[in-house]
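Following are the structures in question.
Laboratory data are not the source of any read-out in this text; all were calculated from the coordinates shown. Here the structure is a predicted model, which means the values were calculated and not measured. Cβ atoms are built from the backbone, for glycine too; each structure is taken alone.
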Structure P
Amino acid sequence: MYAVVRTGGKQVRVAPGEAVRIEKLEGAVGDKIELNEVLLVGGEGDPRIGQPLVDGAKVLGTITAQDRADKIVVFKMKRRKGYRRKAGHRQYYTEVRVATATGSDAG
């Protein structure tokens, strides 16, 4: 079974047992979390698609890491003008190990 959840302004496909990196959520490593904005549940038979959310569906998981991604370099330059700007950025993320992805029985 898999599900598509909306978190951090993005849509992420999750399945039980896998670890996914999502935008930073509050909580410490080891905390249980529940993602309620489930847009699609699939796997066995026809997928259930929400309008916009699947009623009663939720994804349960455990926070395994609160960290920052690798640095990206932002470099801007205008040729022949002496304009050069260099900046770095490291995005915060939360890694979640998905335990279950459940949908409602009414579909």
Structure Q
Amino acid sequence: MDKQTQLEIEAAAWRKMLGHFRKRNDVQNIDLMNMAGFCRNCLSKWYMGEANERGETVDYDQAREVIYGMPYNEYKEKYQEKASEEQLTAFNSLEEGKDTTE
């Protein structure tokens, strides 16, 4: 596979993943963190970092709007629920065992 085709496939897969995350507003970020170790905010940070590394000025709020498909505050108001004690306990136990060398 040539590099351009690979790039196009990866970009298409990225767009589908973003579309999936936007449709699945019922899946909370804390659930994503607890199960997969990353969430929409992580994707936003990765997006911002890669853009900035390539000389593009993208701040965290701009990156989150790309990932969430709307301003983050609007997303929070519409879809974010308060984390349950169970979710927080699971998240905190993951954080305690986290490798701090990352």
**Asked** From which structure (P, Q) was helix-only ellipticity at 222 nm (-39500 (n - 2.57) for each DSSP H run of 4 or more, over all residues; to 500) calculated, if the value obtained is 0?
**Response** P
**Item:** Structure from which 1.5 was derived, distance in nm of label points 7 Å out along Cα→Cβ at positions 36 and 52, options P, Q
**Value:** P
**Request:** Work out which structure the value 0.65 belongs to, where FRET efficiency 1/(1 + (r/R0)^6) of positions 20 and 84 (r between Cβ atoms, R0 = 41 Å, to 0.05) was derived from one of P, Q.
**Result:** P
**Message:** Say we calculate relative contact order in percent (Cα under 8 Å, 6 or more apart) for every structure; which of P, Q gives the highest result?
**Reply:** P
